[in-house]
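Every read-out reported here was derived from the displayed coordinates using simple, explicitly stated rules and does not represent laboratory data. A quick note: this is a predicted structure, and the numbers were derived from the prediction, not measured. Cβ atoms are built from the backbone, for glycine too; each structure is taken alone.
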Structure I
Amino acid sequence: MDTSFISYYSSPIGWIEITATHEGISSVLFVENQTKAVSEHLPKFILDCQIQLEEYFKGRRLTFDLPLIVKGTEFQVQVWEELAKIPYGKLTTYKALAYKLKTPAAIRAIGNANSRNRLCLIIPCHRVVGSDANMVGYAGGIWRKEWLIEHEASNGGGYQQLKLF
């Protein structure tokens, strides 16, 4: 069993729990409280993750460059790879993702894969909206999704109204 490391980052919209192994970051999730002990002797890439999150929230980082551990079904990984391609400040829909993956009937499955993304912000699942541009489905809470979308728009993301990727 691989050693796990835990750290927290205090963002403008709440605590973010960062977990990792020696190989890379395994999760970046919004949490209500710091419920676990912070690991001593953190790997450098956890510190890099905290720095990159700080840069993101200050509007100075558009993408993340970290070693990631992505675990899921083949379909989930395909969805997450597609999510990772959505540029900063752009939005897409679950339906558009389904068509990009050549699975137009899999809109619900795409939503399910999106909800199982354990690397929020790094794999930007907050950039996916409903076909009618409604803010639907975000594990961190709809209010955070709205905040993140507005944050990206106000930091050069470019959309004042919905612009789909």
Structure II
Amino acid sequence: MPATRYLRLFAVQLRISVASAMAYRANFVIEGVMSLVWMAITLVPLIVVYQDRETVAGWPASSAMVVMAYFFGVRGVLEGMISPSLVDLVEKIRQGSFDYVLLKPVDAQVMISASRYEPWKVFDILGALALVIYAFVLRGAPPAPADVALGVVLFGTGVAAAY
């Protein structure tokens, strides 16, 4: 099956998940705000540690924030795209409806991987991106384009390894 067909499948499932989430807009906003609140709470120990010190084990605050941003980003992708689909897989197996997935003319792993998304987890990914930008503002120097490309590859590798 061509890759464009798989991409269309992912896009359709994403559109369905977004439409479902938008049916309950208040819930979408509340979930997004809660994601940002948990992100802020997770950053509190980092802020407390770096109030008294310039570096911890040779790590400046900006570098530690980039590491935290990677954590938030990978967690956002895992909890927004991968984990809901795996939960859906277990539910389909438990209910006995997984056979219908296997009978479809699409690779079952792709079909299950695209079965459900949680669109409000985009707040985690956007928060991670904002944290990276803030960390580089604190650092006072923008990253080199090669470093940005390497960071994107590292992020993708982390998500693939977690998948």
Quiz prompt | distance in nm of label points 7 Å out along Cα→Cβ at positions 15 and 47 derived as 4.1 - corresponding label from I, II | solution = II
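Of the structures labelled I, II, one was used to calculate Cα Rg over 2.2 N^0.38 Å, giving 1.02. Name it. Present the calculation step by step, with values, prior to reporting the outcome.
Numbers: I: 1.02; II: 1.24.
Derived from the structure labelled I.
Given a value of 10.8 for mean count of other Cβ atoms within 10 Å over residues 31-38, point me to the structure among I, II it was derived from.
Label of the source structure: I.
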Quiz item: For structures I, II, which has the highest computed value of distance in nm of label points 7 Å out along Cα→Cβ at positions 63 and 127?
Solution: II
Quiz item: Can you tell which of I, II yields 36 when relative contact order in percent (Cα under 8 Å, 6 or more apart) is derived from it?
Solution: II
Quiz item: Of structures I, II, which gives 20.6 when mean count of other Cβ atoms within 10 Å over residues 71-78 is computed from the coordinates?
Solution: II
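One of I, II was used to compute mean projected area of the Cα convex hull in nm², for residues 7-86 alone, and the answer was 7.1. Which one was it? Provide the component values of the computation, followed by the final result.
On the way: I: 5.9; II: 7.1.
The value was obtained from structure II.
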Quiz item: A value of -9000 was derived for helix-only ellipticity at 222 nm (-39500 (n - 2.57) for each DSSP H run of 4 or more, over all residues; to 500); which structure in I, II was it taken from?
Solution: I
